[in-house]
Structure P
Amino acid sequence: MIDKFRISCKNRLWIIKLFELELSARKIAQQPGLSYPTVLKAVNVIRTAIIANASDGSELLGGVVEMDESYFGGRRKGKRGRGAAGKVPVFGILERNGVVKVEAVNDVKARTLLDLTVKTVRRGSIVYTDKFAGYDSLMFYGYRHVNIDHKKFFANGKVYINGVEGFWSYAKERLIKFHGISKKKFPLYLKEMEFRYNNRDKSLFNLLTQNLCNLVPELL
C-alpha cells in the first residue's frame with residue numbers, strides 16, 4: 001500500500017526507521033521532505049500491518065495474569081477513572097513474564113470483561129485484579145481469582161497488578177505527543193503501543209518490515 005503513494009524505496013525505509021524511533025508523522029515528514037498527509041497515510045499502513053500480523057488469539061495467556069481497565073482521551077475536566085466522560089475505556093490483560101493484550105471496549109461491564117477474558121486467558125490461570133465488581137464472577141468461569149484493595153495497599157506479596165498498570169503509564173506517556181487521537185483511529189495507536197511494549201527488547205525495524213511484507217499482497 002505504501003507503494004501507492006509513490007514513495008521511493010529509500011523514503012519508505014526512512015519512514016519505517018523514523019516510525020521505529022517513535023517520531024510523529026509530522027516530524028517524520030520533515031526528514032525526507034514528504035508531505036504530511038502522505039506520511040500520515042504511510043504510518044497508518046504500518047499500524048494496520050501491526051494489527052494484521054497480531055496474534056489471532058489461538059495462543060491463550062496463562063499462568064499468572066493481571067487484569068485492569070484504564071481510560072484514554074484528551075485532557076478534559078471532570079471525573080477521572082471509571083465513569084469518566086468522553087474517554088475510551090480499554091481493557092488490558094498482562095501475563096507475568098509474558099505479553100500484554102489490550103482492547104478498546106464500549107464499556108467495562110462484567111459481561112464485556114468476562115467475554116474477553118475467556119477468549120484470551122486459559123481456564124485455571126491465576127488472575128489478579130483490583131476490587132472492581134466487574135471481576136467478581138471470574139471464579140465461576142474456572143479462574144483462580146485474587147484481588148487487591150488499592151485503598152489499603154498497592155501490593156501484598158505476589159498479589160498486585162503493577163505490571164499492567166506499568167503498561168498504562170508506558171502507553172499514555174507515548175500517546176500524549178499526538179495531541180489527541182480520534183476514536184476511530186484510536187485502536188490503531190493502541191495496538192501500536194501493545195506491539196512496542198511486547199517487543200521492546202527486539203529490533204522493531206526488522207519486525208515492521210516483516211509485518212509489511214506479510215500484509216495482504218493486493219495492498220502492497
Structure Q
Amino acid sequence: MNPLSGVLNEAWRMYKAHALHLIVIAFVIYLAAAILIAVLSLAGVIGVLLGLVVEFLAGFLLQAALVKAVQDVRDGHVDLSAGATVSAAMPYLWPVAGAGVLAGIAIAIGFALIIVPGLFLITIWAVFVPVIVIERSAALASFGRSRALVRGHGWHVFGTLVLVFLIEIVFEFVLQLILSALPIAVRDGLSSVVAGTLIAPFVALVVTMIYYRLVGSADQAPAAGNPAGGYGTA
C-alpha cells in the first residue's frame with residue numbers, strides 16, 4: 001500500500017485552509033531578510049557578503065518555520081501566531097542550516113556523478129528538515145533517520161517530489177508571463193519573492209505531510225514523544 005497516496009491533495013487542502021497564515025510567515029521572513037540585506041549593502045563589499053549570509057540563513061529559517069507551522073495547524077487550528085512560529089523555529093536554524101549545507105554539497109557531487117546518485121540522495125534525505133524540527137534531531141542524525149523512514153517507499157517519495165517540482169515550474173512560468181511587461185531586473189526580483197512566498201509554504205506542507213505519512217506507515221512516533229508531532233491531534 002502506498003502511504004503517500006493523496007498526500008498532494010491533503011497538502012493542497014491544508015494550504016487553502018491556512019494559506020494566509022503560512023504566506024504571512026514566509027513574507028515576514030522574506031521582508032526581514034530583504035531589509036537587513038539592504039542595510040548591510042550600504043557597508044560596501046563586506047556588507048554585500050554579509051547580506052549573502054543573511055539570505056542564505058533566511059532560506060533555512062523559512063524551511064524550519066514552515067515545518068513548525070505545519071506541525072501547528074495539523075489539528076485544524078492555528079495555535080501559534082506568525083511571530084511565535086518564527087521564534088519557535090529559531091532554535092532549529094543552525095541544525096537545519098548545517099544539514100542543508102552538507103546535503104547540498106553531497107547532492108551536487110551526486111549530480112556531477114551522472115545525476116542518478118544526486119536523485120537518490122534527494123529522495124532518501126527528503127524529510128531531514130521535519131526530522132530536525134519535529135523530532136529535535138541533530139543535523140547528522142537527521143540523515144539516517146530520514147533514510148530509515150523513506151526505506152521501502154523510495155519510488156513513492158521520488159514520484160511525489162517530481163510532481164511538486166513540476167508544479168513549481170508551471171507556477172513560475174505562469175508568473176513570468178504575468179510579469180512579462182515589467183523590466184527584467186524588476187521582474188526577476190519580484191518573481192523570486194512572489195514565487196517563494198506562495199510556493200514555499202506548499203512545498204513545506206508536502207514534505208512535512210510525507211514525513212507524517214512515513215512515520216505512520218512505519219508505526220513510529222516522533223522522538224519528541226508526541227504521536228501527532230504537533231500541538232494537537234490531527
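Values in this text are rule-based calculations from the coordinates and carry no lab data. Predicted model, so just to flag it, every value in this text is computed and none were measured. Cβ atoms are built from the backbone, for glycine too; each structure is taken alone.
So if we calculate relative contact order in percent (Cα under 8 Å, 6 or more apart) for every structure here (P, Q), which label has the highest result?
Q
From P, Q, which structure was helix-only ellipticity at 222 nm (-39500 (n - 2.57) for each DSSP H run of 4 or more, over all residues; to 500) = -12000 calculated on?
Among P, Q, the structure yielding -12000 for helix-only ellipticity at 222 nm (-39500 (n - 2.57) for each DSSP H run of 4 or more, over all residues; to 500) is P.
Out of P, Q, choose the structure whose coordinates give Cα Rg over 2.2 N^0.38 Å equal to 1.02 when calculated.
Checking each candidate, the match is Q.
A value of 2.7 was computed for distance in nm of label points 7 Å out along Cα→Cβ at positions 35 and 67; which of P, Q is the source structure?
Q
Where is FRET efficiency 1/(1 + (r/R0)^6) of positions 43 and 139 (r between Cβ atoms, R0 = 35 Å, to 0.05) largest, in which of P, Q?
Ranking P, Q on FRET efficiency 1/(1 + (r/R0)^6) of positions 43 and 139 (r between Cβ atoms, R0 = 35 Å, to 0.05), first place is Q.
Comparing FRET efficiency 1/(1 + (r/R0)^6) of positions 155 and 203 (r between Cβ atoms, R0 = 35 Å, to 0.05) across P, Q, which is largest?
Comparing P, Q, the top value of FRET efficiency 1/(1 + (r/R0)^6) of positions 155 and 203 (r between Cβ atoms, R0 = 35 Å, to 0.05) belongs to Q.
One of P, Q was used to compute FRET efficiency 1/(1 + (r/R0)^6) of positions 19 and 99 (r between Cβ atoms, R0 = 30 Å, to 0.05), and the result was 0.90. Which label is that?
P
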